[in-house]
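Values quoted throughout were computed directly from the atomic coordinates according to the rules given, and no laboratory measurement underlies them. The structure displayed is predicted, hence computed values, not measured ones. Cβ atoms are built from the backbone, for glycine too; each structure is taken alone.
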Structure P
């Protein structure tokens, strides 16, 4: 599956906050509750944490789930087999919200 972002969704990386979350992650400190990417769709604004943001930025209609999973696993030093289910579940939740369109291979 090759997910792509819905072009109607506006988004931006909160650069200072993003950098802070990256620093915390590198130190092994808690970063999961920090919103680093804002998504604006319809009448609402949502934030993604660092892991969600890194997945979001790789969703482009070219990368398939395997490639996204591999890159995220390397970035966060995680087992790709364990990460794959989380990536798929996250992308499915984005699809359900209408933020991501999914094309099967």
Structure Q
């Protein structure tokens, strides 16, 4: 099952900055996004504390992170108030909302 990917402005801005670091980073991000669109639960874990309701995907040898939520999961677990997506009503259930993309140690 294919999931649509939606990025926040912050995620889009940070992804574009990271992609300027070289084609290897750009390819890794594209591969990670493809993985999320295919099976967003595979190899991901829930975050805790103030980021409860979101998941993380580690990639590129654990150097990079993607902070995201699976929309159908967010709604079924009542995490909508935690994730506070302004466009929640317009996004379908079979979607992944990407909140941020960053190097380990620079996020959360």
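Okay, here's what the table says:
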{"read-out": "For 2.6 (distance in nm of label points 7 Å out along Cα→Cβ at positions 30 and 54, calculated) the corresponding structure among P, Q", "value": "Q"}
{"read-out": "Highest-scoring label, criterion being distance in nm of label points 7 Å out along Cα→Cβ at positions 62 and 94, among P, Q", "value": "Q"}
{"read-out": "With mean count of other Cβ atoms within 10 Å over residues 6-13 derived as 12.5, matching label from P, Q", "value": "P"}
{"read-out": "Answer label among P, Q for the case where distance in nm of label points 7 Å out along Cα→Cβ at positions 46 and 86, calculated from the coordinates, equals 1.8", "value": "P"}
{"read-out": "Among P, Q, structure where helix-only ellipticity at 222 nm (-39500 (n - 2.57) for each DSSP H run of 4 or more, over all residues; to 500) as derived comes to -10000", "value": "Q"}
